[in-house]
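Pasting the structures in now, so scroll down.
What follows draws every value from the coordinates through simple rules; no lab data is involved. Since the model is a prediction, treat every value here as computed from it, not as a measurement. Cβ atoms are built from the backbone, for glycine too; each structure is taken alone.
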Structure P
Amino acid sequence: MHTHTLNSHRSLAVLATFVTALATTLPAQAQEKVLNLYSARHYQTDEVMYETFTKTTGIQINRVDADDAGIVARLKAEGAASPADVILLVDAARMASADSQGLFQPIKSAKLDAVIPANLRAAPTADGVTWTGFSTRARVIVYDPLRVKAADVATYEQLADPKLKGLVCSRSGSHPYNLSLFATVIERLGDEKGEAWLKGVVANMARAPKGGDTDQIKAVASGECGVALTNTYYAARLFKSTKAEDKAMMEKVRVVFPNQGTSGTHVNIAGAAVAKHAKHKENAVQFMEFLASPFAQEYFANGNNEFPAAKGVTVENSALKAMGGAAFKSENIPLAVVAKNMVKVQQMLDRAGYK
């Protein structure tokens, strides 16, 4: 009995030595089929996407859910010890901010270069690209047809027209969705005209900025305002709603995709990046490339009533079609300029009194 136990210990020791030797000779990706994902997206349809990735690659996804600010704070607190491999955030301004804080690493991927338009990604460097957009949403104008003519809200610039005095409602100017829009408008108009435009929008406000995008749509429907800005997915959710009050609300408003005759409608992204201290970089790049596949694009976009970012992929979404989003001209200013303009735009908002 004693001899058997001793032999067992010896066998285990030999086995342990063999396993250790094997582990040091095997390539890293063979050791651990794992991907640690920090996500600011919380949609049921994403589950199918993740399950499919695991089924096809064998790579298990461990997910941490939080909002954008929470994820950035966590990454900074964890530092080099962070287990995060891929970060999913839901706005270009937030992506650019996290990137500027050194939280991402550049990757090179011919697949991503081929299918994701350059204006929906970070500016490339010799080392590659840090963040990539995988779905888009448009920032549209919602208006009350009883008080406002469609021709008077055909462009973002017209939001500053004195014709709309006392009619404009807005969420906080400093919210990333507005910051991203304002940064691109100012990129087009230039600083002087851009700041004058912001002052004009403030002069037209029906009330001080408050609430989210859904609140702006409600305020237009209730008659508190005549015009407001919203991301397309907020309007799409209300279009799809089975609630009688939501249906009634959407019957009272109209949606315009601005600047169709000029620069195109502003689009923002939900996107992803490989974390600076990713322990499973190859798995992370594989996941990023998977997100650009037609299969994943459909789930990624439809999960939040958004549009696919990859070239040649279309999604059948009744609500987006109903508001005119089947085919629209989107602006092609690189979202990377958002990063460059962010501090400047915030200073302009302060001077313009845009709360």
Structure Q
Amino acid sequence: MDRYAISFLEKVLRIYSPSRRELNIANFLADTMEKEFGFQKVNIDGAYNVTGEIGKGRPRILLAGHMDTVPGRLPVRINGDRIHGRGAADAKSSLAGMLIAASRSSNDLQGTIVAAAVSDEEGSGQGIRELIKRGVDADYVIFGEPSGVDNITIGYKGRVAFNLRCKTASVHASAPWMSVNAIEKAFEVWGTIQEYIKKNENEHDRYHSISGCLTKVKGGTSHNVLPSECELTVDIRIPPQLSSSMVLDEIGTVIDKYRTDVSFPDLELEVSDRTEPFQTDKNSTLIRALVVSILQVRKKRPMLLYKTGTGDMNLLGPALNSPVITYGPGNPHLSHTNKESIEISEFIQGIEIYSNLVSNLVRMHGR
């Protein structure tokens, strides 16, 4: 068993690093990358991303993983073949595996590995946005997220999130006929938006259909006052054949019907997030190289996954004219739970697969 790799992952897990509180882990990773792993040009930027390089020339291979986690401490412990702790699945094991694999590829590497420990992935994505702003030069990009060691994620749906506000005149609850109930009216609009979503849903193909839900509701001021304001937060996931503009235009048409009704309350829509769907060509060199890498270690052909969520791949993919995939050991269903953990054997195999991937990409590049 690879005791060094296990020890390094354990150290990373013991550093509590929820989104926007990554400075301690950033300092630890930067120090380790420079002093133990042989990275050059190690840097911590203003968003606390840590970057470094090994090797020189082409191809340039970006190995990126996020070092932040959702809030909530979990005790770090090893129980048999499993290590437990916040981030064990999502996604410190992938990041640790990438950094170790990069360090072990340095002796005979023909090309450049660029490693990025990214911040705020579980938050608003400030880390990856800063990375894009600074400029990324890479021929191939691999994001470390728990896809499972036998799966490769090549597509994510997009996302639109917005707040819908409804305002009416405030009156005493004993005379509700003098105004209209802002909560009831807001839900009336939401009902019409739901009808639009259902027309575009396909329960047999979730990846290629729209989905949406309410995630927050805020309204009312007192038990004896007719609610004069209501705010609904809506999350809509967008399939690859659509764009955020197309979806927002349709929703805008729905809302405009109410705005032209003089008897209807004031309505406001504020968009808080627009993330476009992204999908990598399944015939790309990157996917072929990773399929071979997994076959070499696992002796089985991996599955290609299309996910209904979103990730940093959605942001970086459109910014680069290069293939981007998401891959990492671990069970994604354990992410964000109090049972978060990873099989140590899978983590070790992940390191070997990342190492093979670098070698295979160098060999296949330009062919």
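Looking at mean projected area of the Cα convex hull in nm², for residues 135-318 alone over structures P, Q, structure Q comes out largest. Comparing FRET efficiency 1/(1 + (r/R0)^6) of positions 327 and 343 (r between Cβ atoms, R0 = 35 Å, to 0.05) across structures P, Q, the highest value is found for Q.
Which of P, Q yields 21.9, 67 for Rg and Dmax of the Cα atoms in Å, for residues 127-174 alone, as computed? Among P, Q, the structure yielding 21.9, 67 for Rg and Dmax of the Cα atoms in Å, for residues 127-174 alone is Q. Can you say which of P, Q returns 24 when relative contact order in percent (Cα under 8 Å, 6 or more apart) is computed? The read-out was computed on structure Q. The value 0.55 for FRET efficiency 1/(1 + (r/R0)^6) of positions 151 and 255 (r between Cβ atoms, R0 = 41 Å, to 0.05) was derived from one model only; which of P, Q is it? Answer for the origin of the read-out: Q. Here Cα extents along the principal axes in Å was derived from just one of the structures P, Q, and that gives 95, 44, 35; the source is P.
When helix-only ellipticity at 222 nm (-39500 (n - 2.57) for each DSSP H run of 4 or more, over all residues; to 500) is computed across structures P, Q, the figure -14000 traces back to P.
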